[in-house]
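Any read-out appearing in this document is the output of simple, stated calculations on the displayed coordinates, not a laboratory observation. Note that the coordinates shown come from a computational prediction; the quantities given were computed from them, not determined experimentally. Cβ atoms are built from the backbone, for glycine too; each structure is taken alone.
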Structure I
Amino acid sequence: MTDTRSPRTIAAANGIGQDAAFGAVAPPIYLASSYKFGGFEQPGAYDYSRTRNPTRDQLADTLARLEGGAGAVVVASGMAAIDLVLSRLEPGECVVAPHDCYGGTQRLLNVRAAKGQFEVVFIDQNDAAAVDTAFATGRQKLVLIETPSNPLMRVVDIAVIARKAKAAGAAVAVDNTFLSPALQQPIALGADFVIHSTTKYLNGHSDIIGGAVIAAEAEDAATLAAWANVTGVTGSPFDAYQTLRGIRTLFPRVESQQRNAEAVAAFLEAQPQVKTVHYPGLPSHPGHEIARKQQRGFGAMLSFELNGGLEEVRRFVNAVRIFTLAESLGGIESLVAHPATMTHASMDPQARRTAGITDTLLRLSVGLESEGDLLEDLAQALKSAGIGAEALAR
């Protein structure tokens, strides 16, 4: 979908002032489940909201324009969005997935594979030899990319993997939840599909659950929309309305949160109680240069490993006052999560170890609070963790 306006303008203004009925500036919400036919065998553009809904269509149009896609499908959750892309696969075909992907994604892939719906192989997508080996069989039909990864913030080169995938006859789907189209547009880098948990940065206010898939080709968007209707996973009009409202402020929110995250990452990297900080904006991050090349910024997500063990982690998360211990991310508030017992608890312990998700890893979603207050909160929590000299010496 070609739109010559700046993405910032699309986010703020798409659909504004276009209400033909009453001239409302903000697009109205249509909660109706069914729509009147013009007469016998005369359906209108809308007949039943599972199939199509004006509010959901407005959000889909905005997302497609923001990502530079030909169309989008809005569904009930981020996991439903991933599952919708997986619906393209046939038994015997294979998905190449990142070994350090979100725990819910790995769970979905494993469960679907166990049912014989497709095969899955998990690899380190930064390992060129592993990527080449995965494509060698010819059964790979979909590459799922998560960059930056959840929760270790690993960055992979979308364009490089997309070229290899296309040469092998595989489609590419990129989960862009962590950055949003404000900071990364995977379709421009060669992706066929972009996946979002709209719950996160797109909505930005932690008050809906939703997902979306944006397709580079109109035919693929239509196929996915048809399957979403068949399975009934389309999103609710109210959640679409809330998400569109959130998108209006996407760019200023992300920019402000990113500034806070950069300050938090730099602060944590300088603390003796912190073993490692995972944030692509730090020059010390292994994916820093790739991120600079394919992103417009480094985002507001980061993770870090404490020195010590679970007891130190427990004291730290119990001591924070501004950061809230909770799952999810991308809202205006700052959150801290312990992946091993929260977001990635469904992963097999060995899979967590292989991915590098340790028991002392903590993930931060940095919000819009004062930078000084955030740093002060982290400082007092690190002090409360009581990490001793023995741990610091490790």
Structure II
Amino acid sequence: MNNFGVVAAREVDVVVIGAGQAGLSGAYHLRRAGMEPDRDFVVLDHAPRPGGAWQFRWPSLTYGKVHGMHALPGMELSGADDSRPSSEVIGAYFDTYEHTFDLRVHRPVDVSAVRDGDGGRLLVETSEGAYATRALINATGTWDRPFWPRYPGQETFRGRQLHTANYPGPQEFAGQRVVVVGGGASGTQHLIEIAEVAADTFWVTRRPPVFREGPFGEDQGRAAVAMVEERVRRGLPPQSVVSVTGLPVTDAVRRAREEGVLDRLPMFDRITPTGVAWDDGRTVDADVILWATGFRAAIDHLAPLRLREPGGGIQVEGTQAVRDPRIHLVGYGPSASTIGANRAGRAAVRAIRQLLKADEDDAVDRGGEHTAALV
């Protein structure tokens, strides 16, 4: 506390915001680099418990239905029951991981803003006080920013509207007429399971969906990541890696296509009190509109640093924000996948170590110059 009764910001070398896959990967590599939690770095997470965004997934998304879940660095996820909800399996795994590596995650902690502080540090303002840090790993993901498109008449709809972020599972749609909006993996998964209990379903997408047959190898994966990387290099809002890979044709998808469940309609033009309508006169009556329209990066707390480019995104090279190399965005753009987050966490820590060493070398040089001046 200073002379004015204000609690001073606590100084650490690194603040990690977010304890999902990306944040835990970064924290693990900070530990590997010899840094101590709560002394050299701190991990802040606003979620109530371990598990990142996985803890909020719908109960019908069992672990066996999860595609491409890569283990966190240093500890495999083995022996999981495929029939259990993924929220339980991965939440328990993350919990064990945090304790195994003594990461000491602070939760629930809300970060309200990150701004320039004194002495070249960043000031991280949180619900548990302020931190003055030399570097920041931002691993806040997208779950907290569901994207809701706006269409004429939306406020007049007398039925229920909800987003993937609040999807409760198929049982709540029994006997109802449901419009599912969105051509991504979540939209198709929701649609397929809702169709089994609903009175009727309609699938609406802005563009014709692209289905991907056959294996998805390393070459295709690298090409998809490269497309997303190019966007963030140009300072454009990132697309998810999944959005450029196409929808894998599983047995469930194949059956749904054969049964007509995945017969897609073009995007409607307006919403009516009883459903949706197109300008050509076509209408669909509905009890529910489910918006499976994706998420945006949760980075509003970085606004005081003015990192956004005219294109709307943050320009990133590797994991570093071009406008401020103290900031590392992990789980953003090309690293917004479980394997990408692991690699980005390692890369961010490598760059941060170089930054901290450069700061220390500068301090030594300044000390030598000061001594010479006194002599």
If you work out relative contact order in percent (Cα under 8 Å, 6 or more apart) for I, II, which one comes out largest?
II
Looking at structures I, II, which one was FRET efficiency 1/(1 + (r/R0)^6) of positions 180 and 356 (r between Cβ atoms, R0 = 25 Å, to 0.05) calculated from, given that it came out as 0.00?
II
Taking Rg/Rh (Cα atoms, Kirkwood Rh) for each of I, II, which is largest?
II
Structure from which -11000 was derived, helix-only ellipticity at 222 nm (-39500 (n - 2.57) for each DSSP H run of 4 or more, over all residues; to 500), options I, II
I
Which one of I, II has mean count of other Cβ atoms within 10 Å over residues 44-51, as calculated from the coordinates, equal to 19.9?
II
Matching task: 3.3 is the computed value of distance in nm of label points 7 Å out along Cα→Cβ at positions 188 and 324. Pick the structure from I, II.
I
